[in-house]
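Engineer: Next up, some structures in structure tokens.
Where a number appears in this text, it was derived from the coordinates with a stated rule and is not lab data. Since the model is a prediction, treat every value here as computed from it, not as a measurement. Cβ atoms are built from the backbone, for glycine too; each structure is taken alone.
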Structure 1
Amino acid sequence: MIAPAPITDEEVVKRAKIAVEIAIMKHKAMGVPIVQYDEETKKIYRVFSDGTREEINE
């Protein structure tokens with residue numbers, strides 16, 4: 001039996017990013033809001049499937 005070739009760290013990161021994109025698309029399709037961090041404003045927002053955002057206060 002031949003051992004499979006190990007995947008690189010770069011490939012792991014690439015696959016993880018794709019998995020996150022798929023999860024976000026799934027949540028949007030189901031109408032479930034996602035949580036997003038805005039690096040410019042340093043705030044956390046709840047983003048709804050219609051594109052509206054509401055700030056999450058701590």
Structure 2
Amino acid sequence: MSTDQIMSAIFLIAVLILILPGFLSTNYKLKEFLRNLSIWAIITLVIIVIIYLISL
């Protein structure tokens with residue numbers, strides 16, 4: 001693993017730590033939480049696919 005990948009992982013974890021408490025406090029209902037989580041999963045998958053296609 002290169003230094004760039006390690007730094008990217010650290011920044012991703014730091015952002016997750018900053019966002020997660022607010023995300024959980026606003027999504028206290030299970031149905032709302034699952035809907036928002038699925039939206040974030042779709043957004044993340046789209047970004048990963050775009051990055052993969054660009055890097056080909």
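Engineer: Can you tell which of 1, 2 yields -13000 when helix-only ellipticity at 222 nm (-39500 (n - 2.57) for each DSSP H run of 4 or more, over all residues; to 500) is derived from it?
Structural biologist: Details: 1: -13000; 2: -31500.
Label of the source structure: 1.
Engineer: Assign the value 2.8, calculated as distance in nm of label points 7 Å out along Cα→Cβ at positions 22 and 46, to the correct structure from 1, 2.
Structural biologist: Of the structures listed, the value fits 1.
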